[in-house]
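Multiple structures are listed underneath, in structure tokens.
None of the figures in this text is laboratory data; all of them are computed from the coordinates on show. Predicted, not measured: the structure shown is a model, and the values here were computed from it. Cβ atoms are built from the backbone, for glycine too; each structure is taken alone.
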Structure I
Amino acid sequence: MAYSEKVMDHFSNPRNVGEIENADGIGEVGNSRCGDIMKMYIKVDDNIITDCKFKTFGCGAAIATSSMATELIKGKTIDEALKLTNKAVMEALDGLPPVKVHCSVLAEQAIKAALADYYKKLGIDPEPIVGKIQEECEGGACCNG
């Protein structure tokens, strides 16, 4: 299984690793059965994601997609972050092997889960804005599967 240079770079030198104290939104997706768990933290100021960090337990592709996803939404508006797709994450990494595509889906869902948490903290129902969050792996189609 061959990885692009960008995937290897984001795996070897992940950006934005860690936690944000008093984060405005925290989202966790994945499943311990499949071995990939992503936790995203966001800080929002005036509708802009001013900081984004992650902690991921999983394969190299899971770490690389988490890293790239944080890079893609940092400094963006909430609306721009909500439009981030797993396809955009994969394209930014110059592709992923087919068996690792699920990692990019988890990264997209982790960001949406953090944004949903942000809205919940504001007392707003997030589902009409963020959509339904797929927090668990489906049918064993996981990064380590």
Structure II
Amino acid sequence: MAMEYSEKVMEHFAHPHNVGVIEDADAVGEVGNAKCGDIMRMYLKIENDVIVDVKFQTFGCASAIATSSIATDMIKGKPVSEALALTNQAVVEALDGLPAVKVHCSVLAEQAVKAALADYYRKQGREVDFCDCDTCEGGCCGHE
């Protein structure tokens, strides 16, 4: 079965932005989907509550890589409070859509960002109160 991918999805898959590791990251978040095998890891460098750099490593399909790439673009240079507002729907819209069977990849991208931000909050001694554990199954906030 062939899937229709937007030009933006194909561009971010073929030439992903912000790939790599931040060795001295202020925060790292990792999430995965057991059903499809996708794994996303986000690294954040944060100064004065602003994300000054972000990198990702993703093991997964074209949609997983594309959603990781666009999500990093969407939060880079933004205050933590704005990054927390990132939704999977915003990721899908920024990519001009995803096939229905690949929307879970946008959910993973949102969760990876929130998992990294939860790590940052914990390291700062701040309460992590932005996660819906029923949705993330513990992936965003670290709760079991």
Structure III
Amino acid sequence: MAIVVQQLFDAHRHKTIATIRADGSPRISGIECSFGDGRLTFGSMAGSRKLADLHRDQRFALHSATIDPVESDEGAWPGDAKISGRAIFDGEITDEGAPSGEMFVADITEVVFVRLDSEATKLIVEWWTPDGGRRKVERI
């Protein structure tokens, strides 16, 4: 499942991240992330609301780009993926030409992969948590 989830995240440049506002409501923002050296990392520009959210509450949910299934070939839909966890400060952004900001590494608490079966008759939801391991549910 880990390889498929990474492939879904790597398939498109832009993803969506949810953070928690000061009043407890969710905030959705666009973001880029990368996998490398066994870590999931992402950054946030200095002064952004997303960065303020992560300083106040490290919890986040990250969603891969979503594409629509092709009509009459829904079973070929690759699915989508979600990763939740805590954003751990990993240093200042140091890439030349990049805006100032901070980098984070994900302390992952849940991974979810959603897809259709090959006949497109069932929704298959697989998820992993550190405590529960890998689980799977099929819904008609």
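Comparing I, II, III, where is distance in nm of label points 7 Å out along Cα→Cβ at positions 69 and 125 highest? Don't skip to the end; give the middle numbers.
Numbers: I: 2.5; II: 4.1; III: 1.6.
Ranking I, II, III on distance in nm of label points 7 Å out along Cα→Cβ at positions 69 and 125, first place is II.
When relative contact order in percent (Cα under 8 Å, 6 or more apart) is computed for each of I, II, III, which one produces 30?
It was calculated from structure I.
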